1. Give the label, chosen from 1, 2, of the structure having the highest value of distance in nm of label points 7 Å out along Cα→Cβ at positions 128 and 152.
2. Figure out for me which of the structures 1, 2 the number 2.4 belongs to, where distance in nm of label points 7 Å out along Cα→Cβ at positions 112 and 136 was derived from the coordinates.
3. For mean count of other Cβ atoms within 10 Å over residues 32-39, which of 1, 2 scores largest?
4. Looking at structures 1, 2, which one was P(r) over Cα pairs in 5 Å bins from 0, in percent, for residues 56-119 alone calculated from, given that it came out as 4, 19, 27, 23, 16, 8, 3, 1?
5. Upon calculation of FRET efficiency 1/(1 + (r/R0)^6) of positions 16 and 96 (r between Cβ atoms, R0 = 30 Å, to 0.05) from the atomic coordinates, which of the structures 1, 2 produces 1.00?
6. Among 1, 2, considering only Kirkwood radius over Cα pairs in Å, which has the greatest calculated value?
7. Quick check: -0.66, -0.80, -1.14 is what I get for log10 I(q)/I(0) by the Debye sum over Cα atoms at q = 0.21, 0.26, 0.34 Å⁻¹, for residues 40-79 alone, calculated from one of 1, 2. Which structure matches?
8. When relative contact order in percent (Cα under 8 Å, 6 or more apart) is computed for each of 1, 2, which one produces 22?
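Read-outs throughout are calculated quantities, based only on the coordinates presented, and are distinct from any laboratory measurement. All figures in this text were calculated on a predicted structure; none of them were measured in a lab. Cβ atoms are built from the backbone, for glycine too; each structure is taken alone.
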Structure 1
């Protein structure tokens, strides 16, 4: 197998959040602001974004140590009562490339500041991209998932 090509991404902004430490299950009601880099962007870059209800935010899980990255399988959240699953069958933060993605509600857009609800990224997290959520890109057909995933999500967006 040949060595993978290196890809270098430049953050486009940063998350400002009341959540300061890596955490699970505390994202309900959290309001964050994405501050886009004024050295890279003109305020017009967000023109029209406020016409959407939601955006998908891609971000770097930069507080996760590369040594903690999982490349095989494990029990989600370390729970032996849930089946062992490969890293690509779960949305763990300890994933290869440490990239997170969340669809979140847009509260408002003002120039280079995008205020969103329930973005599961802590304060200072580098933002890689912002995409408007379009229904046409939603899954077509019925969505299925294992029971443990639904159980995990019952608490994920609980209010703190």
Structure 2
């Protein structure tokens, strides 16, 4: 179902999270559950994957993750602020140690000059209180490619969150 390189990266991350006895929660918008789906391709991943949220609508971001309606109105769903809030909300509404979030514009419509197709924001929140953010501009490379590129970027962010560059 997923490309082999993504499978290998996910397997390595599962092993790293397992070794640290860390549980993961995902909060996904434009990827629609692909990150959680990738991790759960592996039997036994339930010792690492605590749960996943697919919060495609603003209402879901608010009701499931506690993202403020005022924040959504002020910054828009595709923003650094909302990506951080999604990660923090997923962590607060789970028993996980690490949350990763993704929100973006996968196209083919919905982009603007300020927020073009291919703009994706990622967040990672740790129980320690650290919150990371990553912004990617993949360009208008096609909906499926933006979504897969987003999964790749999310995996890298998870890796950074559990082993910050020294």
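1. 2
2. Values: 1: 3.1; 2: 2.4.
For distance in nm of label points 7 Å out along Cα→Cβ at positions 112 and 136, the value 2.4 is produced by structure 2.
3. Values: 1: 17.1; 2: 20.9.
That would be structure 2.
4. Numbers: 1: 4, 16, 20, 19, 15, 12, 8, 5, 2, 0; 2: 4, 19, 27, 23, 16, 8, 3, 1.
Source structure: 2.
5. Working: 1: 0.65; 2: 1.00.
Checking each candidate, the match is 2.
6. Numbers: 1: 17.2; 2: 15.5.
Largest calculated value belongs to 1.
7. Working: 1: -0.84, -1.06, -1.12; 2: -0.66, -0.80, -1.14.
Computed on structure 2.
8. Details: 1: 39; 2: 22.
Going label by label, the one that fits is 2.
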